[in-house]
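> Pasting the structures here.
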Structure P
Amino acid sequence: MTAYLFDLYGVLLKVQEEGALCDIERAVGAGPEIWETYWEFRYDLDAGLITEQEYWEKFRQALNLPPFDVDAVIDVDYSGWVVPDEEMIAYVTGLVEQGERVGLLSNIPRGLAERVLKEHTWLDRFAAVTLSCDLGVAKPQQGAFQAALQNLGSVPKDTVFFDDNPDNVAAARALGITGVVFRNIDDVKDEVERNF
């Protein structure tokens, strides 16, 4: 039986939109020049190797910014990461209701993971939810995929992985997983129909 493994952001939840990005810039007292640094340290945060407070302090120091209210910035940052793609969620939870084995593999910091799991209880229906902050490793590292497969009770040849990041899809394919670069819901529907 085919198992379906989904990324969270850019697939089931929306990525931060322009307004959310501007809110973060205002909260830290800077402009668009922050984004390279924002992503530079994000892997360690997503993998649970540093705390949110450590992440934002590294960010502040790297940009030579004056001190800011870290808790407020965390709240502003995470508020932009919880917006659902209702059409995708309805489709994927429908797969679960039809008896399909569905899992999640997400790069996500601990504080955001707690918020997402609280606000999006539909994730409770998934056979497995694998979060990078619990692993000490994140996509595209093989360990993240291996943990997700183990949690899902599947093997690479019987698993289809959907992610909007081509690097993550390439990493999944290197393990023998069928990887699909997600652009829209039709990519998922087409792949599911191929497996019926």
Structure Q
Amino acid sequence: MKKSEATRLNILQKAFELIYVKGYQTTSVDEIIATTQVTKGAFYYHFKTKDEMGLAIINELLINNFKDTFIKPLQNSAHPLESIYDLMYGILMENDFLKVEYGCPASNFTQEMAPWNVDFTKALNELSAQMENAIIECIEKGKNEGTVKNNVDAREIAVFVMSGYWGVRNLGKLENSKSVYLIYLKGLKSYFESLQ
């Protein structure tokens, strides 16, 4: 990796860490520069604006992380409902990076930026669509193999799972506790049992 590529990646990673904790709108370019220890000129060499950097965080960091975290575990699953449940359990209860007090980075970006910025809305919608499609494909495979009831709507399940995940992340932030995650997971398990 070239030095300029490493500098750019460092800016993205450090900015993401700050934004995850403080929020996008309240994190300033000056704070990002101070944290990354690059010059203002170096920052603006890589990103013309803060929004350009924010979009790069979504398109380069979050989407790649989503593929590894949300999509790959569901591909080639022998037991789709179990795999989706295990994925949600792992992300909520065992993931050391995602902190209960800060919620879901994609959800945070959506709440802060989607109403005001068309480019952010488009990028976040792509991110969401990838997760939704992975769940839909997993459910459809289960229907074809007989492990999921044939009459269920795969998209309905995907939207239910995703909205529950993003919602419970927000409740977790409010309570600063994972206990609400366990309630969601219990309900999700019961729901999935009704789909078998």
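> Any idea which of P, Q comes out highest on FRET efficiency 1/(1 + (r/R0)^6) of positions 29 and 77 (r between Cβ atoms, R0 = 30 Å, to 0.05)?
P
> When FRET efficiency 1/(1 + (r/R0)^6) of positions 13 and 149 (r between Cβ atoms, R0 = 35 Å, to 0.05) is computed for each of P, Q, which one produces 0.95?
Details: P: 0.95; Q: 0.25.
Traced to structure P.
> Another question, if that's okay. Assign the value -21000, calculated as helix-only ellipticity at 222 nm (-39500 (n - 2.57) for each DSSP H run of 4 or more, over all residues; to 500), to the correct structure from P, Q.
Working: P: -14000; Q: -21000.
Of the structures listed, the value fits Q.
> So, one more: Taking semi-axes √(5λ) of the Cα gyration tensor in Å from the coordinates of each of P, Q, which one would give 31, 17, 14? If you can, show how the numbers build up before the last one.
On the way: P: 31, 17, 14; Q: 35, 18, 14.
Only one of P, Q returns 31, 17, 14 for semi-axes √(5λ) of the Cα gyration tensor in Å, namely P.
> Same structure again: For structures P, Q, calculate mean count of other Cβ atoms within 10 Å over residues 5-12 and state which one comes out highest. Intermediate results must be reported in sequence, preceding the final value.
Details: P: 21.8; Q: 16.4.
Biggest value here belongs to P.
> Another question, if that's okay. Quick check on the output: 28 is relative contact order in percent (Cα under 8 Å, 6 or more apart), derived from one of P, Q. Which one produced it?
On the way: P: 28; Q: 23.
Derived from the structure labelled P.
> From P, Q, which structure was FRET efficiency 1/(1 + (r/R0)^6) of positions 141 and 173 (r between Cβ atoms, R0 = 35 Å, to 0.05) = 1.00 calculated on?
Details: P: 1.00; Q: 0.55.
This value belongs to structure P.
Since every read-out is calculated from the coordinates, none of them should be taken as a lab result. Everything numeric here is computed off the predicted structure, so don't read it as measured data. Cβ atoms are built from the backbone, for glycine too; each structure is taken alone.
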